[in-house]
Structures are given as structure tokens and as C-alpha cells.
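K.L.:
In what follows, structures are represented as C-alpha cells.
We did not get these values from a lab; they are worked out from the coordinates using the rules stated. Values in this document were obtained by computation on a predicted structure and should not be read as measured data. Cβ atoms are built from the backbone, for glycine too; each structure is taken alone.
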Structure I
Amino acid sequence: MAMRNITFKSENSAAGDGAGMLIGDPSVCRRGLVLLHEWWGMTRQIVEEAALIASDGEMTVLVCDVYRGETAVDREDAGHRMDGLDWDGAVKDISAAANYLLSAGCTKVS
């Protein structure tokens, strides 16, 4: 299964382009899913879960990294990251992730 880090244009102008992990090929598998990570950030575990979802070949998955490369080291850190999240910017990133999948070939995105 193809898996790669990507960036995509986001209206979150304060933070620049959005980022995430793309699993699958949207030009081949036309159903897309934007997967959001837990308060820990985009960890190996969430990427493995995304790969599991995409493994049957029926869905291309994009894990949208709303923490932009940062991950929490413990519960306190995770809480601080969640409390400090730019929610408006995160929503723009999530919307941009869905638009990326659509522009890359997906015909339906959840």
C-alpha cells in the first residue's frame, strides 16, 4: 500500500500549507476518508490505523495533521496541545484535506 507524507493548500494562512499522511492512491481508489488524529498528534499508531482502514483497497485515507508535525510526549502535553489548538485553522486544514482528495481523483470524501 502506497503511503507518503504530503502537503496541500489550506486557507489556514497563519500556518501555511496543511500536512498529512496519504495512504492509497486517490486516482485508483475513488472513495476518500479524512482521518483525524487523537490529542497525541499524528503518531505511528494513528498512521497504522489509517493503513488498516485503507488495506482492503476500497478507500484512500488522508490523516490530516492539525498539530503540524508535533506530537505529545505525555498526557499533560497532549492536554496543552489540545487546549492551545487553533480550532479555526484546524477546521480550514480539515476542509483543505478533503478538497485535496477530491482534486486528486476521489469522487466521494467522508
Structure II
Amino acid sequence: MGRLLPATTAMEFGVEYESVVVFGQVIILENPVEARHALQRLLDKYFPHLRPGVDYRPIIEEELNITSVYRLDIDGWSGKVDKAEPEFPGAFFFGQVPIKGDQEANR
């Protein structure tokens, strides 16, 4: 989710977004070696600056026993993006509500 986009009428409020719809076959990875590898690849992708055994405990067998890991074999997908111009009046990110005076100055 991107910035929240205020408007002068409730009907025109919006939000920037990006989404993907994927179609395919989902398979549960039951082999612990495959499951561990897939989980580690996710961690490496989203937290490349952190290392197992240094910054966090590596994946252990007990965690694999209570976690389901899925593989998605993609047959097709579609996606869309809705972004406003950078100077959109009053736009802000969730959790960073602008100061009241800033909103009025942008109207």
C-alpha cells in the first residue's frame, strides 16, 4: 500500500497500490530440505543484510514441524498499479498523518 490520498469528497478518497493476481498450482513442501531452503530464500530476499547464525538463529527442525511451506507453480498472472503524482495535495503514508495546518495549506 502506498500513500493515502485525501480529497474534498468522501467518494474521491484513494490510496496508491500495487497488486498481482496469480493463477497456478499450489504444492505443500513436505520435504524438510526443500522447505528449509525455500524459507531461507525468503529471508535472504527480504532481509539480505541479516545472516543466519550471526544476526538470527537459523531455521530449526521444530520450526519446520509447525510451519507449512508452499510452492506456487505459476500458470499466469496479471497486475496493476495506481500511483498519484508525487505532489498530490495532502498525500501521506498510513501512520504518518500530516499536521492539520499542512492539510489546509494543500487545499
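K.L.:
Could you tell me which structure in I, II was used to calculate Kirkwood radius over Cα pairs in Å as 13.9? Before the final figure, lay out each step's value.
P.N.:
Numbers: I: 13.9; II: 18.0.
Working through the options, I get structure I.
K.L.:
For structures I, II, which has the highest computed value of distance in nm of label points 7 Å out along Cα→Cβ at positions 5 and 29?
P.N.:
II
K.L.:
Now for a separate question. For which of the structures I, II does the calculation of helix-only ellipticity at 222 nm (-39500 (n - 2.57) for each DSSP H run of 4 or more, over all residues; to 500) return -7000?
P.N.:
Structure II accounts for this read-out.
K.L.:
Can you rank I, II by relative contact order in percent (Cα under 8 Å, 6 or more apart) and just name the one with the largest value?
P.N.:
Comparing I, II by relative contact order in percent (Cα under 8 Å, 6 or more apart), the maximum is at II.
K.L.:
Taking mean count of other Cβ atoms within 10 Å over residues 13-20 as the quantity of interest, name the structure among I, II where it is greatest.
P.N.:
When mean count of other Cβ atoms within 10 Å over residues 13-20 is computed for each of I, II, structure I gives the biggest number.
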